[in-house]
1. Can you spot which of P, Q the value 65, 36, 27 was calculated from, given it is Cα extents along the principal axes in Å, for residues 36-211 alone?
2. So if we calculate distance in nm of label points 7 Å out along Cα→Cβ at positions 28 and 132 for every structure here (P, Q), which label has the highest result?
3. Once FRET efficiency 1/(1 + (r/R0)^6) of positions 108 and 180 (r between Cβ atoms, R0 = 30 Å, to 0.05) is calculated for all of P, Q, which comes out largest?
4. Among the shown structures P, Q, from which was the value 6, 25, 32, 21, 10, 5, 0 of P(r) over Cα pairs in 10 Å bins from 0, in percent calculated?
Structure P
Amino acid sequence: MVVVMSPDATDEDVAHVVEKVEAVGGEAFVSKGVVRTIIGLVGDIESFHHLNLRTLPGVADVHRISDPYKLVSRQHHAERSTVWVGPQGAQVPIGPDTFTFMAGPCAVETPEQTLAAAHMARSAGATILRGGAFKPRTSPYAFQGLGLAGLRILADVRAATGLPIVTEVVDARDVPVVAEHADMLQVGTRNMANFGLLQAVGDAGKPVLLKRGMTATIEEWLMAAEYIAQRGNLDVVLCERGIRTFEPSTRNTLDISAVPVVQATSHLPIIVDPSHAAGRKDLVVPLSRAAIAVGADGIIVDVHPTPETALCDGPQALLGNDLRELATAVRRLPPVVGRVDAGERIRTA
C-alpha cells in the first residue's frame, strides 16, 4: 500500500502517518520527492484499512498496489491453472485450454430420475455430472435434499455412467461424508462467506467449486477462494451464477464481465451457471453462448427428465429441443475461441 502526501504536507504529518502504521505492526518507508512525499507500507492490509489513513492531516490519497488474496492471485502465479476432477485414470480438466460442460439435476430425487438426467447430460456432451444431495433453500419448508441417501444415489450413477460428480456441501460437519462420495465439492452462493465451511473443504483434499455470493464483489469472492487455498488446496474452480440486482425479469443478473475480470486477476479457472442466473430455461442457451464467447472455462446447467415434477428449480431445467440446442452450441462454439472439448483431454495416466 502507498500513501501519497499532499504538496503542503509537513514533516509532522509524515511522522504521524509513520507512527500510526508502526503502531499496528507495519513498516513505513518514506520517499521524499521534489513536489510531494510518498510513504510505502508493508504489513497487514486490513490493519491499515482500519487506520483510516485518508482522513489524516496531509494525506492526499492511498493506493493498494498488491492484491489482498496472495495464493489465488496472478501476481504470484502468472500462468492460469487447470483443475482435474475425477478418480485417477479418468480425470476431467477445467482450465484455460479446454471447455468443460457440466450438467445434471439440481436436486437428486430418486435413483431413476438421477440416472435418466445423467444419461441426458452425457448424451449432450457433459463430462461432469452435477446433482444436489443437500439443498440449502430460502424457505425452511422447501425440499432440502435427500442427504446421505442422495450421495449414495450419485455414487451409483457415477458407477453406471462413468461421469465424475460435483455436489454441494452446506455444513462443515458433512464435509467428510460428502468428500467420501463426491469427486468435487461445491460451496453454494449462500455459503460463500461461511468461512468455517471454506476452511473445511480446503482441508478435504478434493477439488472445490466455489459459487459467487449473490451480493458479493469479485474481490470478496476471491477472498473466499483464498480461505480454501490457505488450507493448502489450490484446486478451486470459481462459478459465476449471477448477482442480485434491481432487475426483476430474471432470477439474478448474470455478470458476464466477471469472467475476463477474474481471469485477469486470478489464476483459478472460472465457469458460468446460466441456469441459476436466469431461472428460466429459455435463457439458458443464449447465456451459455455468451459464456463461451467471453472465454469461460466451462458451464454448469440443470437438466431433468420431467421438469414439471421437479422438486427444485424445474422452470430452468433443460430437456428435449432445448438440451439439443445447447449440445450443438457446446460442440460448435468452443473451437471458435480456441477451446478443446474437455472430454478429449481426460487424463488417463
Structure Q
Amino acid sequence: MVVVTEARATEKQIENIIKVLHEHGFDVHRSTGVQHTVLGAIGVQPEFDHRQIELLPGVAEVVRITEPYKLASHAFKRNGSVFDVGGVKIGGDQVVIMAGPCAVENDTQIYTIAEKVSKAGARVLRGGAFKPRTSPYSFQGLGEEGLKLLRSAADSFQLKVITEVMDKSLISLVEKYTDILQVGARNMQNFTFLKELGKSSKPVMLKRGMAATIEEWLMSAEYILSGGNEQVILCERGIRTFETATRNTMDIGAIPVIKKKSHLPIIADPSHAIGIRDKVIPMARAAVAAGADGIIVEVHHDPDHAKSDGAQSLFPDQFTQLMREVRIIAEAIGRSLA
C-alpha cells in the first residue's frame, strides 16, 4: 500500500500517519518529494481497511498495490529514480557508459584501458577483482590487489568504479575501493547476501539472473530496498534460452517493461548478453534506443590474450565507435551521454 500525503501536510501529520501504519503492523518506508511525501506501507494485512488511512489528516491518496515488489514499483515512486554517484547521474535524461576489462590483470593493463575508455567518453571504469568462474581452474581475479589497481587507475583518469562483490563477507572490503557494488547473475537470488547489501550506503547494480523472470528480478531488488538501501540499479545481461548462436539471449524488451513497472534505473550489458565482439555494438545501440539508462561493456587493449572473456571484449577503437553511435541515438530520443 502506498500513501501519498497532501502538499500542505505538516510533519506532525506525516508522523501520525506513520504511527497509525505501524500500529496496524506495517513497515513504513518514506520518500520525500518536492510537493508530496510518499509512504510505502509494507506488510500483508488481509483484513485491513485502507479507508482508515484515507480519513487521516494530511492524506491525499491511498493506493493499493497488487505487485509483490512494493518499493521497486512506480506506485511507490512515480518519477524515475536518479542516483548521483560522485557527480555521475544514473537515471534521468542522461545515458551513462561504463567500460573496462572483464578482469583486472595487472597495472599496465588496467591503466592502459582506463586511459582509453576515459578519452572516448566513459564515466565509470568496470573491472573484476574477484571473478566467479564456471571452472575452478579459470583465473579467479587478483583480489584486494585488483581493487587497489582499479581504484588507482580510475582516479588517474577521473572515472568512477564499479566492480562485483561476490559474498557478504567481502562487502566492507569492496566498499573501500568502489563507487558502485555489482551483484552478478549467479547471486541475484542469494537473499541473505541481498539483505546485507541493503545495509550498504553504496549504490548496488543488480544483474538479472540467467533464468529469472522480470518479477523475480524486481523481487530481488526489493530485498535490497527493504533493507534501507534505496540506490538500486538494474542490469539486463541476457537470459539463457534454447538459442546457441549467442552466449545468451539479450532481452531488449525487458528495458521498456522495467521502465513501465519500476522507477529504478536500468543498465544494459551487451557484452555478456551476446558474447560475440562484433555483435556488441548493435546490441548497445538497440538498448539505448529501447530506453536504457546506461551501457556497461567490456573493453580490452589486447583481448586475444585476456585472462577472461576476451572474445566478447571490444578493441578500444571499437569502443570509440560505440560511443559515437550511441550518442547519436541518445540525442535522437531526447537524451544525451553523461
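1. It must be structure Q, since only it matches.
2. Across P, Q, distance in nm of label points 7 Å out along Cα→Cβ at positions 28 and 132 peaks for P.
3. P
4. Q
A short reminder: the numbers here are calculations on the coordinates, not readings from a lab. This is a predicted model, so every value here is computed, not measured. Cβ atoms are built from the backbone, for glycine too; each structure is taken alone.
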